[in-house]
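Below: a set of structures, written as structure tokens.
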Structure P
Amino acid sequence: MSTPFIEVKNLSKHFPIKGGFFSRQIASVKAVSDVSLKIQKGETLGLVGESGCGKSTLGRCIIRLIDVSAGQILLEGKDITQTKGEELRALRRKMQIIFQDPYSSLNPRMTVGKIIEEPLIIHKIGNSANDRRNRVKELIETVGLRKESIDRYPHEFSGGQRQRIGIARSLAVEPELIVCDEPVSALDVSIQAQVINLLMDLQQKLGLTYLFIAHDLKVVEHISNRVAVMYLGKVVELADADELYKNPRHPYTQALLSAIPVPKVGGHKMKRIILQGDVPSPVNPPSGCYFNPRCPIMSDECKTTDPILKNLGSNHEARCLKV
């Protein structure tokens, strides 16, 4: 297999907690712990899990919005983990992000044209202001808005239209990888479908690679080639989308999939799995397998042994001692 476009090796991100008179570090939030995964050129890797499991932190680490605590990020085989300054700015053209909330991710004091033009100015794209304006109009039409929108302000648009503006902004510098950080979770269901279809059309047209972060498993199934499931900062299962949804092996994945609503007419409904207790704190995660306090098949070994991501065949991996 060719070199992955993005490869993450044993990546961890811990946020310090400070306290006391001298503001010394007294603990840390283990947001991401020892994650390894690959994203091939042109594919969509879905990343799912409960709120607070580290999905967004992992996505922002990958595109270097935040620094990692340990591990490596390889872009086409080159380690970019410690890249800084002008070299990092050049990398920004290859990697962009679409934020979750279209209401807060756009500057209300800037017109749509200025918002989309800003990355063009930063990266010195376009020979003149007129060239940039024409490029902005082209991007606006590409995401399904009228080019007359260029001189309007974000508050004049609906949530779905604002997210399209965010997508246009991410496309401005012609990136190869886009981290979609729950891009439809704040939108109405009917609008979600339109935005998802737009993202899929753009991927086919422009050859984009996506890391698609979401907690809606049906949306992820629709758009993703492969799916990674995260729990408390760790990837617990990774497989092709069809394989994962048909044959989930990790008990946490099984519980997530059993919660998907299925119409009474047609479709096969899994037996509902109710997990006991709450997600443990990432400040003080359990010993052994992180999932053991809530796992329906837990044994004494699970309390002391931290399982590795085990290859189950058919490009399917799971972090569980019982599979």
Structure Q
Amino acid sequence: MTMKISFWGVRGSIPCPGPLTQKYGGNGACIELRVGDENRLVIIDAGSGIRMLGNKLMQLDLPKGPIRAEIFLSHTHWDHIMGFPYFVPIYVPGTELKVYGPVSFEDEPLEEVVGGQMRYRYFPVNMGELKSKIEYIRLREESGKDYGDGLVLTTKFLNHPITALGYRFEYQGKSFCTCYDFEPFRNLFITDPDHPDYDEAMAVEGEEVAMEQNLAMEAFFAGADLLVHDCQYTEAEMKTRVGWGHSSFEYAIAAANRAGVKRLAMFHHDPDRTDQQIDEMAAVYCEPGRYGDTEVFFAREGQVIEL
């Protein structure tokens, strides 16, 4: 095994447990990545799914020694960090965590944004009362940085209402990428020639920049063995959700095909999307060969993939 990816939460926006979401799961974004023979633990995002991951670590990992993990946050919207206070290892002496992620404001470091949830006005345990050792590290866009033991990471800024990062983990010839929360770049200038504020040069430049950035995204996950991509909406639904920071199934599948991605996990399911609706969509979007060579599937809580 080179890398093993386990999905602990696949929903977007807000957890949605209940009888209509049991098959694909109702927990918020959390992915466990195990790397190499040493079983190095990397966690991507701390949505509500991280609670059950923490419970598993307490049961299976802690008896072998102190828990050491690296948490990479795609961004700090609440649905991607809300599970952190319920991650039991942070209360255990000997636990060592490195929390990586972007921040949107210079005067609010990552520690304040993530740890700020654990103040008495919101939560009964204060950050200062934790028994674990936690180090917070701000990330920016960077290419091919060695994180030790052969694990190489590339980060890419995503188009979202706040600063967000996509991650590309590479190890022993295998690559695993995340691309969420992400909305395709678009021309922000007026494109209607009849509009009184229309500027042809700006409209053309805006179109070129959007295309350039979208191509850069495809280059970021080109040839990935597994790509986890934001797919919260259909193309029809996107018409009324422009600017919300998410992608459509149609866009993600087409981009993955163009980029030569081997397997595409559609992720960040809308909280109102039922299991039955996802099954119906899977019959269309996941039919082998219908949309190109990339294997396409809907990410499911509890699913494990080995590269």
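Bear in mind these aren't lab numbers, they're just calculated from the coordinates by the rules spelled out. Because the structure is predicted, anything quoted here is derived from the model rather than measured. Cβ atoms are built from the backbone, for glycine too; each structure is taken alone.
Match the computed value 11.0 of mean count of other Cβ atoms within 10 Å over residues 143-150 to one of the structures P, Q, and report its label.
Of the options listed, only Q reproduces it.
Work out which structure the value -5500 belongs to, where helix-only ellipticity at 222 nm (-39500 (n - 2.57) for each DSSP H run of 4 or more, over all residues; to 500) was derived from one of P, Q. It would help to have the intermediate numbers written out before the result.
Numbers: P: -8500; Q: -5500.
Here the read-out was taken from Q.
Looking at structures P, Q, which one was mean count of other Cβ atoms within 10 Å over residues 31-38 calculated from, given that it came out as 17.6? Don't skip to the end; give the middle numbers.
Details: P: 21.2; Q: 17.6.
Comparing all candidates, it corresponds to Q.
I have 3.0 for distance in nm of label points 7 Å out along Cα→Cβ at positions 7 and 279, calculated from one of the structures P, Q. Which structure is it?
Values: P: 3.0; Q: 1.6.
Structure of origin is P.
Ranked on distance in nm of label points 7 Å out along Cα→Cβ at positions 23 and 231, which label among P, Q comes first with the largest value? Spell out each step's value before the answer.
On the way: P: 3.8; Q: 1.4.
Looking at the calculated values, the largest one is P.
State the single structure among P, Q that was used to calculate mean count of other Cβ atoms within 10 Å over residues 79-86, giving 22.8.
Details: P: 12.5; Q: 22.8.
Structure Q accounts for this read-out.
For which of the structures P, Q does the calculation of Cα extents along the principal axes in Å return 66, 46, 42? Provide the component values of the computation, followed by the final result.
Values: P: 68, 61, 46; Q: 66, 46, 42.
The value was obtained from structure Q.
Where is mean count of other Cβ atoms within 10 Å over residues 63-70 largest, in which of P, Q? Mind dumping the intermediate values first?
Values: P: 16.8; Q: 14.1.
If we compare mean count of other Cβ atoms within 10 Å over residues 63-70 over P, Q, the biggest value is for P.
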